[in-house]
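Listed after this line are the structures, all set down as structure tokens.
Read the figures in this text as sums done on the coordinates, not as results from a lab. Please read these numbers as outputs of a predicted model, since none were measured by experiment. Cβ atoms are built from the backbone, for glycine too; each structure is taken alone.
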Structure 1
């Protein structure tokens with residue numbers, strides 16, 4: 001009599017079932033990786049938008065805090081405001097006699113900060129061109145398409161306080177929601193009185 005030898009290995013059906021299970025597991029893992037990638041990208045975009053707004057506000061507030069520094073009592077104004085701000089443009093001109101020579105005409109003493117459509121620019125020297133501080137500044141906090149004014153004084157003729165309000169917006173929509181990420185920061189700056 002012959003001994004029947006048992007065959008070892010997998011049948012074709014077993015192999016197909018295991019391949020189907022493996023492909024389902026890999027499909028689930030791939031879906032999780034894609035979702036995680038979208039979440040990470042959205043969080044990174046949010047952090048960039050917040051950093052953008054905060055950095056701009058910090059630089060602008062620092063300049064505004066020097067406004068009106070007049071140690072020789074030359075009598076110049078602390079700021080010159082945009083007489084007709086629009087929903088796409090707004091500027092403020094800041095004067096300070098930082099080198100104490102009796103005027104505010106040297107570099108860094110007559111600073112113009114402007115919001116133009118989608119960016120913040122400034123010029124610290126009248127002979128130099130504007131430098132972009134930040135792109136993707138919409139100043140549209142609620143996303144309704146109407147931008148708010150960036151510089152809000154307590155008085156147009158003799159301001160003592162100026163509220164700076166900046167809304168940064170992500171350059172592209174959030175990959176999860178399809179909406180732009182917006183972040184608004186503001187600060188109220190009290191202008192200096194006489195030295």
Structure 2
């Protein structure tokens with residue numbers, strides 16, 4: 001059986017925890033990960049955690065410098081199941097939407113789109129300008145999936161970690177990767193029906 005392989009990008013938007021948890025969850029699921037960490041992401045990592053960039057790189061099976069446009073994942077010949085950018089900044093979104101691939105992060109995403117593979121962007125910004133919305137529409141029309149990390153309150157989260165896990169788990173669902181991170185929707189009626197009441 002061929003091991004699944006995903007490119008994981010982490011941009012400079014707030015919410016670097018989503019990228020961290022994504023790497024951890026993919027490792028637990030036995031998925032090979034190829035990490036691209038932007039310079040702004042390294043700054044956000046320092047603001048929001050006690051981790052160092054090398055700690056993130058150690059969580060991945062392979063990692064590449066943001067300026068290394070000759071990295072394997074910059075080519076369509078690099079086999080993968082797709083790419084997730086967690087979190088995805090509006091700058092990175094704009095580069096992908098316009099095809100201005102000035103870094104390995106946006107180049108790898110461009111490759112995923114041209115090869116018709118799955119690209120999921122966990123966009124992080126609020127409120128959104130018309131430019132942001134138009135860029136999201138453009139990426140969606142190109143085949144990408146915009147998946148902002150939105151909390152699911154029906155799951156009755158008891159911590160920030162639970163909320164993060166749920167969002168990460170929902171993105172894993174988009175790739176068909178099983179995890180125990182998502183508390184699935186159940187209504188009182190479906191619970192009673194399952195119990196034979």
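Brief remarks follow.
- For 2.9 (distance in nm of label points 7 Å out along Cα→Cβ at positions 93 and 141, calculated) the corresponding structure among 1, 2: 1
- When helix-only ellipticity at 222 nm (-39500 (n - 2.57) for each DSSP H run of 4 or more, over all residues; to 500) is computed for each of 1, 2, the one that comes out at -12500 is 2.
- Test item: distance in nm of label points 7 Å out along Cα→Cβ at positions 13 and 181 calculated as 1.5, pick one of 1, 2: 2
- Read-out percent of Cα pairs over 16 Å apart, for residues 77-124 alone, computed value 29, structure in 1, 2: 2
- Rg and Dmax of the Cα atoms in Å from the coordinates reads 29.7, 122; which among 1, 2: 1
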